[in-house]
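These notes open a run of structures that come right after.
None of the figures in this text is laboratory data; all of them are computed from the coordinates on show. Not measured: the values here are computed from a predicted model. Cβ atoms are built from the backbone, for glycine too; each structure is taken alone.
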Structure I
């Protein structure tokens with residue numbers, strides 16, 4: 001079994017294959033209108049910038065998808081101007097933004113409390129984006145949360161039973177497809193597909209996972225320098241004449 005490459009070219013090929021097999025790209029809101037459809041989902045775990053790059057690929061291919069924003073991310077600040085601009089560009093390309101909810105941020109919460117926390121984060125994200133947020137995906141959900149089939153007022157739960165029982169679910173979590181996504185699409189066996197990809201892993205050329213991770217870690221130095229440069233006059237001279245770290 002040959003795994004799909006983590007490149008923009010391979011992703012374009014996947015979208016083209018879906019089209020040839022007669023799948024209508026749908027959203028969590030309108031999928032019932034199509035007898036044969038696919039929902040494309042992306043969890044923004046690490047980098048809104050890389051999410052934007054994949055969103056542009058999808059726009060080129062004439063499809064729309066849903067990007068889930070991790071409000072409590074340790075890697076990006078949703079309230080920061082640049083981040084909001086990036087997310088706004090994703091929206092401007094025709095995509096939806098949803099809430100990526102991390103239940104581990106609330107270790108003592110039961111199911112009812114979890115639903116309340118989701119609604120609270122939804123309101124916060126909606127205020128930041130200045131647009132309604134109506135869908136949620138879970139970040140590394142526990143089995144208890146999956147089994148609960150959370151019903152959240154005014155929101156669609158992408159981990160609800162509908163999207164796991166009535167759809168064939170395919171995911172590239174941790175940069176590994178558990179099943180041969182291209183073969184499954186080509187087979188035409190399923191009328192409804194639910195495909196999760198993480199833009200963080202996709203690039204122009206295929207590269208080992210450790211290269212991607214190391215570059216992301218190293219990029220934090222450049223990001224911190226840029227932020228300091230915006231707040232400290234003549235930072236380069238203070239740092240000994242270097243343009244950056």
Structure II
């Protein structure tokens with residue numbers, strides 16, 4: 001990431017739109033830090049079997065839609081208490097080795113609140129106790145382009161999270177990448193337990209984005225132009241709102 005990184009904050013809570021926005025930015029040549037919040041939904045990895053990852057009855061009962069992203073990794077639950085970040089850039093070397101360096105802006109931003117996360121072996125983030133995960137991450141590569149993205153679990157509905165991601169139905173002998181289940185805790189709960197200053201979710205997200213901007217040397221937020229928005233809407237309609245993509249096997 002460089003100081004010419006363009007920071008984009010989506011004003012949409014639509015998972016299909018935000019996943020399409022992420023992919024459209026990935027197809028550009030510039031460097032981006034994208035932030036967005038999705039309404040209640042499950043986002044599965046590119047190579048996962050959706051029936052293996054979600055409790056279909058629970059999701060149907062609670063009207064939780066399932067979407068597929070372009071990156072690998074496991075299934076995650078999104079809601080208005082979770083901030084999503086995407087770092088999109090160009091690899092400088094022909095051979096690019098995934099490292100935890102791209103997490104630095106998030107780690108530094110969390111430290112500004114008095115939270116000092118531990119980086120896990122899967123490039124995820126855990127609370128200082130090393131027991132509870134607060135950020136799952138995934139990556140995608142194509143040509144010279146690199147996408148690293150993740151979640152920041154601030155004040156999500158953990159009951160809904162556990163219900164949506166626990167499936168009693170497993171498909172046998174079908175190719176797919178299963179999720180690695182990890183214990184989680186909301187950052188807000190940790191802050192309360194640690195007697196740190198607590199914020200409303202929207203305020204915490206704004207401050208996180210501001211702190212990440214400081215680390216990147218750029219606090220100017222840009223908005224996608226009308227041509228980009230049109231491309232995003234088209235991709236959302238033709239891909240991310242289709243069962244042929246989201247529920248393919």
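Here are some notes:
- Of the structures I, II, the one that 24 was derived from, the read-out being relative contact order in percent (Cα under 8 Å, 6 or more apart): I
- Origin of the derived value 63, 43, 31 (Cα extents along the principal axes in Å; candidates I, II): I
- For helix-only ellipticity at 222 nm (-39500 (n - 2.57) for each DSSP H run of 4 or more, over all residues; to 500) computed as -8000, the structure of I, II it came from: II
- FRET efficiency 1/(1 + (r/R0)^6) of positions 86 and 182 (r between Cβ atoms, R0 = 30 Å, to 0.05) - highest-scoring structure of I, II: II
- Read-out mean count of other Cβ atoms within 10 Å over residues 30-37, computed value 20.5, structure in I, II: II
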